[in-house]
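Listed after this line are the structures, all set down as structure tokens.
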Structure P
Amino acid sequence: MNGQLVSPSSLNEFLGPIRARFEELGDPKDEIEYRPQTRQTDLVKACGLYDWWNGGGDRKLLKPPSARYIGYGGAVFGGKTYGLIGLAALCAHAFDGVQMAFFRRTYAEMDGPGSVIHKCYEVLSNSGAKSRDSGKHWYWERTGASFYLRHCEHEKDVYKYQGADIDILMVDEATHFSWTIMDYLFTRNRASCDGIIKPFAVLCSNPGNIGHAWYMKLFDLDDKGEGEGKVTGMERWANAKKARITTNPNEEESKVFFLPAYMEDNPIGMERDPGYDESLKERGKDTYEALRHGLWSVFTGQFFRSFTRASHVITEAEFREVCKPWWITWRAVDRGWRHPFYCLWLTMNPTNRRVYVIRELTGSFVTDQDQARSIAMHTPGRENVAITFAPADFWVKKNVRGVVRSTADEYEEEGIPVAPADMDRVNGWIKISNALENGPDGKPLLQIVNTCAKLIEILPKLSRDENRKEDVKKQDGDDAADCLRYGYTNVEMFWTEGSEETPQDQLPQENEWNQLSRIL
């Protein structure tokens with residue numbers, strides 16, 4: 001200070017805020033007016049803050065979170081948004097310097113009456129936080145913690161956060177986000193300070209929207225069993241005490257924990273609007289079941305509503321009982337790199353025209369050449385493969401090791417000639433919808449062998465495009481469904497009038513190359 005003496009009172013005035021920041025805080029319940037409801041309390045436990053919250057603020061009682069990824073959702077009106085904002089207030093007092101970010105898909109979803117920003121003013125301003133940037137940034141001077149409201153509307157918007165360090169990532173309505181966006185945001189979920197025990201993410205959502213499939217997969221929310229033994233994903237997590245290891249959409253293992261949310265978990269909200277349940281009943285059945293009971297297997301706009309595992313999925317043994325060696329087989333393929341390539345093998349009973357999907361093959365970061373080789377290796381020599389259908393991008397020219405050629409060229413060099421698939425999406429979905437209905441014998445005209453796990457997983461999760469009701473909304477994981485659609489290109493070519501007992505050499509046969517030449 002330029003050699004000047006500073007009075008003790010001035011020094012204390014200068015150092016006071018700095019000392020306060022590093023002082024041991026008192027009982028957080030004296031500092032924070034927010035009081036979690038029952039299910040919100042379970043969220044506090046899952047994040048490792050419960051003992052600290054009830055132990056007078058003793059930081060020795062803080063614990064690591066139950067899992068890196070904590071899901072919280074199901075029914076509407078379960079108090080999820082308040083739970084996230086209240087959690088932010090607790091974390092700001094528990095972890096010095098913690099950096100938190102709360103995401104919604106668009107900024108418009110966070111503003112206005114009763115919005116996220118409104119709830120922040122209600123909860124955070126009563127926890128010692130100061131508002132900045134019109135309520136989009138909250139700062140606790142005493143601990144140096146920050147809470148940011150952010151959005152990520154478009155896929156490219158993720159790169160706005162390329163240099164961010166987010167100790168605690170909170171995502172509200174997570175199924176509004178694609179897996180591509182979430183997968184990148186998770187890379188930003190890393191420690192920025194010494195105060196955090198372990199970075200974690202909390203993902204809240206109701207069923208439905210474009211991220212429905214990845215959310216169900218990450219938190220293992222599929223229904224299990226049939227009939228009286230059926231257990232929903234929500235029921236399986238109802239009394240869970242520990243995290244589980246699941247497989248995420250990258251086919252990598254993730255440690256997750258899920259908290260089912262129901263309307264009954266929010267008595268304050270139900271007291272404010274006791275007629276909300278009755279209002280929900282006036283909606284469509286799917287909407288009511290998904291939003292009232294948090295059922296992830298049924299959601300608004302489900303495209304293939306007639307699909308059920310009980311009717312449409314069969315075992316390999318059941319298929320072997322009905323198949324004949326002379327049935328014609330064909331394939332459909334969808335190329336990929338980071339998004340997986342996918343191939344299906346299909347066959348048809350020529351007498352009742354029932355189509356069977358008998359095999360699938362998929363993989364990421366596999367070259368076109370190796371895709372074709374793998375398809376050839378997974379095709380038994382005894383199978384009479386007539387043709388392989390592929391989408392239009394197979395014929396796009398590219399430079400491969402100095403030679404200009406297409407994916408179709410590379411497949412052909414490996415002995416897998418391909419023919420153009422019908423790219424009419426609407427027509428393709430109509431064909432599949434018709435095939436899911438029962439034939440004259442009371443069984444569906446499309447059945448899938450249970451080893452085709454990806455296809456079976458995605459079909460019940462496909463939803464309608466709001467802007468084009470006769471089309472399926474594009475979503476992560478829909479490669480298998482697209483491939484099935486390609487497989488239904490000119491399916492009529494495999495119809496014959498032969499009987500079940502017609503020997504193979506009496507049926508018209510064409511090898512794959514001749515069939516391709518005839519079509520092209």
Structure Q
Amino acid sequence: MRRRASTLAACIAIVAAAACAGSEAERSVEAASIAQMTASGAIGAGAISSDPRAAAESITPAEALEHVSYLASDELRGRDTPSDGLELAARYIADRMAEAGVEPAGDDGFFQRWPYPIIGIESTQAELAITAGGRTTTLRYGADYAAQPASAGRVEGRPVVTGTATQLDALSAASGEIALVFLTGPADAQWVSARTAAAEAAVEAGARAVVFVLDPGFREARVAAFARELGITRRIVSNPAGIPTAYVTAEAAAEALRPAGVDLAALRSRAASGSLSPTPLEGVTLAVATPARIEEDARAPNVVGIVRGSDPQLRDTYVVVSAHMDHVGAGARAGETVIFNGADDNASGTTAVLMMARAMAQLETPPARSVVFLLVSGEEKGLLGSRWWVDHPTVPIENVVANINIDMIGRNHPDSVSVLGQEYSSLGPLVHRVNEAHPELNMTVAPDLWPREQLFFRSDQFNFARKEIPNLFFFAGLHEDYHQPSDTVEKIDEDKIARVARLVFYSLYEIANDPNPPEWTPAGLNEVRQMVGGR
């Protein structure tokens with residue numbers, strides 16, 4: 001993953017064409033320009049031009065910084081789904097669309113509400129205690145271990161080390177016992193699949209509980225975030241096992257088991273090599289409780305606006321541009337509340353959609369097709385808001401010809417953005433043509449640079465793919481602040497957000513004006529069907 005270039009290098013590159021667009025002086029000029037356009041009616045009410053270039057150029061770094069600064073502020077407390085902060089974000093988005101002259105296209109004005117039955121863990125009653133060699137160690141929830149809420153009560157019994165999470169057959173040895181399973185590797189999509197499959201296999205084997213021992217690299221700070229993700233507000237379907245399920249750090253488990261002479265590192269090594277047979281830990285007792293707190297159904301918001309098309313034959317067909325407005329909320333770390341502001345993830349993408357909506361609404365002549373601006377919630381909980389919208393669309397889903405989704409475009413190298421899915425349909429070549437036609441954007445359109453991360457499945461374009469709607473995913477890459485409190489506005493490259501938003505705006509304009517809808521390539525559609533069918 002490439003990091004952002006230095007300010008000096010960026011300025012030198014841009015000076016070759018004009019001036020350093022990231023300078024404070026230019027930002028002041030841009031801010032004054034926005035103020036002037038607002039006063040004259042160019043922003044908020046009234047057309048800019050019938051020329052898409054003028055509309056695109058009204059998308060500025062200063063506007064991007066304004067939106068991100070609010071959406072990623074402490075006031076919104078991380079925009080968890082559901083939360084008061086998310087509601088503030090949704091209202092802000094709806095208000096900005098209304099000011100720009102975008103029409104509401106939800107079920108209730110700009111809003112579409114979707115049901116969110118949730119379950120929380122009673123963290124004060126959660127328990128993971130290990131008795132070994134006559135000594136009992138009570139581990140700390142949110143520091144030494146995380147847990148998923150379960151309907152089953154407290155379980156106490158002997159642990160059986162079955163192996164790694166991928167060695168599912170070995171879980172049969174944990175029937176009537178507590179399965180102790182090594183969960184290896186980074187917390188990527190394969191890791192999630194492995195732990196889910198192992199939890200389900202433990203239930204089928206008749207295990208009374210399952211305790212995963214995390215990779216040694218999984219330290220306390222990450223456990224705090226993981227505990228919040230798993231146990232604070234989750235859908236009722238979040239624990240497919242239904243039995244107490246906990247995730248303990250390797251360090252805490254090893255220390256607690258040492259009085260019984262258990263060498264956890266050696267067991268892990270043997271499990272990884274495939275030479276470990278299921279091993280009951282004699283003289284060891286585990287007590288596990290992950291009690292659930294079931295709450296009333298919440299109703300989470302999506303925000304939907306539309307710019308109606310100008311062509312009588314094509315205006316009832318739609319291009320949807322989407323981004324998720326939610327993030328992962330706030331939590332406790334070292335006894336203090338920390339806020340996960342989510343400036344890049346995904347205040348940056350939300351900002352791009354807001355700016356494009358304003359710019360599109362100011363065109364004297366809108367494009368031929370209608371353009372839907374969709375901001376969804378629940379992405380961080382499993383793409384839930386976008387799933388609801390495609391299954392309960394506010395425009396006829398059969399008339400949606402394309403989707404462009406935007407997630408995390410405000411960091412990393414300033415002059416490149418990855419466009420995932422470009423090889424699957426005619427949208428890929430279109431974006432490259434648009435980019436080549438606008439060299440002033442100084443943007444490189446890259447392919448998926450992180451295929452192992454399976455990013456196609458991790459943002460909202462996936463649900464459009466389920467409906468076989470051609471789509472693209474604009475994404476600038478993960479970084480060290482991903483899902484951390486350090487994903488703050490100070491690290492955002494607002495100039496990059498503005499330039500990516502202009503590129504997407506031009507692409508939307510082309511798609512919406514083309515009388516021929518985008519088409520899958522035969523190989524692309526076949527691959528997407530296989531991927532979607534497997535998920």
Structure R
Amino acid sequence: MRGLAPDRPPLREKERPLRCLYAASEVTGFAKTGGLADVAGSLPRALAQRGIDCAVIMPLYRCARTGKIPVAATSHTFQIPVGYRTIAGRLWQAALPQSQVPVYLIEQPEFFERDDVALRRGLYQYTSADGQVRDYEDNNERFIFFSRAVLEAVRLLDFWPDILHANDWQTGLVPALLNEVCPKHAEWDMRPRYHKIRTVFTIHNLAYQGVFPSDTMVKAGLPWRLFNFEQLEFYDHVNFLKAGIVFTDLITTVSPMYAREIQTPYFGCGLQHVLAQRQARLHGIVNGVDYGTWNPETDSLLPAHYDAASVAQGKPACKRALQQHYGLAQEPRVPLFGLISRLAEQKGIDLLVRVIPDLLDSDTQLVVLGTGDPTYHRHLEVLQKRYPRRLGLTLALDEKLAHLIEAGADVFLMPSQYEPCGLNQLYSLKYGTVPLVRATGGLADTVVDATPENLAAGSATGFSFVPYTPAAFLDTVKRALALYRELPEQWLRLQRTGMGQDWSWHRSAAEYESLYASLLRDPW
């Protein structure tokens with residue numbers, strides 16, 4: 001980790017705005033597999049609205065080159081060493097939608113233009129002939145190249161950030177390379193400029209770490225002295241996420257509860273001791289919501305619009321449309337539960353399939369949208385045949401339907417085993433769809449349980465449970481059903497309290513700006 005040099009230069013010229021380069025492996029509008037893309041497409045825009053000079057950098061995937069947002073080549077080319085090879089690249093440029101925030105894309109066709117939906121090839125993984133999803137074997141080389149290209153782009157663009165904000169394992173080597181490689185840059189006058197850059201590293205999901213064979217040290221051009229259990233070594237492998245944690249100036253993750261959880265053996269995924277050692281540099285900031293997209297007052301994908309004052313009038317029209325879509329009985333007072341999720345164990349789908357019979361035998365309806373583990377696909381398909389008029393099922397991704405479920409359901413289910421932040425509970429709050437969650441990670445930070453005390457105080461926004469058991473989940477469902485059926489006025493108050501919460505990106509950006517400023521004032 002970097003030490004404090006006695007002759008450290010001034011961190012920033014006071015006459016210009018704070019400057020941030022946001023490095024991410026995916027950005028919504030260009031390429032997306034999950035929540036990281038949503039953050040990378042929204043937070044930089046919100047930072048720019050606060051006066052920060054912000055730019056984004058990502059790989060130029062095939063889907064980004066051929067997507068709806070225009071991208072254009074620049075004249076900037078470069079050569080990056082990866083092991084014993086030297087690989088050429090070029091910078092392309094675009095802008096985040098509805099903003100002037102520049103997006104720079106790293107072109108390297110061999111590494112980044114292999115994604116193809118028709119061939120079942122994604123950004124990081126592909127589906128083999130036997131139906132198994134596998135990581136690309138050269139992911140270490142791909143993201144060594146990207147990480148080194150990020151630092152080369154800083155020089156080529158003459159965009160010297162005060163803060164280089166890296167995200168997840170794909171950029172985990174950036175702080176290590178900045179510390180170990182940039183001080184030896186061939187151009188002497190570049191060395192002090194790199195030295196002034198401070199780094200922030202955000203963990204979006206600790207379970208994905210980027211673990212590769214030990215010869216990755218050679219490919220990355222990093223000295224073997226770093227291959228030890230306190231720095232890059234992880235069970236005789238190189239761990240990119242660990243590199244980011246160890247070498248960055250500040251670590252953030254996507255909720256305060258998750259920041260605490262990942263320091264424990266249950267949630268730490270083998271890195272809990274490293275994170276505990278850096279506890280003073282670890283912060284949790286809840287992700288935001290783009291209310292320009294997720295807002296029932298203006299959502300163009302809904303059959304009716306409403307706000308907190310008119311939720312009792314507008315929401316039923318959305319419920320009818322959702323029931324009609326799935327062929328469910330159009331009964332306005334039958335409780336309708338919704339779930340939109342990756343169908344994986346992390347998301348609590350094992351709990352869901354075990355409680356569905358009890359849930360649907362209680363005169364309720366359920367709609368499920370998502371894709372994932374084929375085992376859960378089969379379970380849900382069997383249950384859908386058993387309850388054809390009570391269970392609506394779509395095993396796919398469907399953005400329009402996702403908006404209708406958020407608006408049409410009465411209760412949104414998120415029984416996650418763990419959840420670093422979660423976004424659907426935040427969408428649900430805005431849409432007056434009461435979230436029912438397991439109190440973990442960001443779900444615990446954003447949903448206030450409807451206990452009698454919280455209901456009386458007017459602070460309740462949803463329902464939550466702690467034990468990861470079908471019984472605890474079902475008991476909480478029964479609590480929600482009782483309030484919905486027996487106390488409709490309290491239910492309406494619960495909806496309106498949730499709709500009044502501010503989980504916008506403006507709130508998150510203000511917290512990041514404060515964190516950046518504190519790092520520049522007091523780097524160590």
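Quick notes on this one:
- Sorting P, Q, R by mean count of other Cβ atoms within 10 Å over residues 164-171 from high to low puts R first, with the largest value.
- Origin of the value 47, 20, 17, where semi-axes √(5λ) of the Cα gyration tensor in Å, for residues 196-419 alone was derived from one of P, Q, R: Q
Readers should treat all values here as calculations from the given coordinates under stated rules, not as data from a laboratory. What you are looking at is a predicted structure, and each value in this text was computed from that prediction instead of being measured. Cβ atoms are built from the backbone, for glycine too; each structure is taken alone.
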